[in-house]
Structure I
Amino acid sequence: MSPSQPQSYQSLTCRILLLIDVQVNLLRDPEQGGVPSAHTVRQNIQSILTQARSEKQPPRIIHVRNNGEPNDPDESNTPGWQLYFPPLPHEPVVDKKKNNAFAGTQLGDLIPKSAEVIVIGMQSDYCVRATCSAALGRGNEVFLIKGAHATLDRNEIWNDGSVTKAHVIEAEIEAELGEAGVIILDMKDLPDLFTDR
């Protein structure tokens, strides 16, 4: 559906599943450059997506796709840029160039300010953090699911070249976003994730 969808549909949409940068380049096996937790995160995202699509009243599912610069792993129209889980025909795809998926895109037209936004995807410390923060700023209630977002290890060039492991960064982002007002959920919450609270 396009941003010009009928207003009545928008007003009925109270829950959004937002997949951020769930693209081949970050979900390939870690030996090929994917996130360290690629195997687990792939399975968890697939479980969440399957659950959402099977609901009697499914959430609106929106796929966000990053468009990298030339020679980036997610350069537009390259294999790494492709969405890992193909969207269904009625599931919008939003292309972005910035960390905040609302910046310069039609995402704000697809997500009512009154909606609950359930966020999964990559990378925790870039696009997930920026988009969750922007959604909070719009007035959305935002949920982030542990085990369904991920990032890469970070080389600390200003700290003797040490490496901060991805799982440490992911936990730091959960703590930071939780402090800001994002509700952090676990995979064990999946059976009731899309039901009325």
Structure II
Amino acid sequence: MHDTHFYEPRAGHGLTRDPLRAILGPRPIGWISSRSAAGVANLAPYSFFSMLCDKPPIIGFSSIGEKDSLANIRETGVFACNLVTRRHAEAMNISSRPAPPGIDEFEEAGLKSADCTIIDCPRVAETPVALECRLIDIRGLTDAAGSRTSAWLTLGEIVGVHIDRTLLRDGLFDTASAGIVLRAGYAADYFEIGSTAAFTMKRPAG
């Protein structure tokens, strides 16, 4: 048996920093772009993000507090998710800065936007992958006792996918070459996916 540190999250962890974000990570970053009904573009990263279903493809991200992304998506019913790579890590970080409504984070971060193909929403022009999404639901999260938390879960169906052709190898997306950036556990920690981290393991036959 290991000598374990056990704690109940409600009572506090007793450590320097909350370990759960480091344990449940590194996590992909949902770099969410949207546009308000008034036409103002918004771009913000969310590290509580993942793909939740493949048929149809559904992604979800959680916002701690109601932010501009949520307001825009409620108004328009659409958003885009842009892949964060090492090349754009600094721009992504700039776009995380709290800003008042009406500020265009594309401009703040020095990024060019491009129109989506199916939905009326901007996407990051330089990113190698962008996912066009239609809103399925926005719901406030509760704890196990049914009490409301400060988190809002947004679910969207992917209805369009943009992929840089240079990252397609024999019909497969080259994850390692993309330089995808993942969010690690603490304030300034990130990981970049590379070929040295990859290994192959097939599922056992049923």
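A few comments on the model shown:
- Entry that produces 42, 25, 16 once Cα extents along the principal axes in Å, for residues 51-114 alone is calculated, selected from I, II: I
- Among I, II, structure where mean count of other Cβ atoms within 10 Å over residues 19-26 as derived comes to 24.1: I
- Given 55, 36, 29 for Cα extents along the principal axes in Å, calculated: source structure among I, II: I
- Per distance in nm of label points 7 Å out along Cα→Cβ at positions 67 and 187, the highest-valued of structures I, II: I
- For -3000 (helix-only ellipticity at 222 nm (-39500 (n - 2.57) for each DSSP H run of 4 or more, over all residues; to 500), calculated) the corresponding structure among I, II: II
Any read-out appearing in this document is the output of simple, stated calculations on the displayed coordinates, not a laboratory observation. Remember, it's a predicted structure, so these values are computed and weren't measured experimentally. Cβ atoms are built from the backbone, for glycine too; each structure is taken alone.
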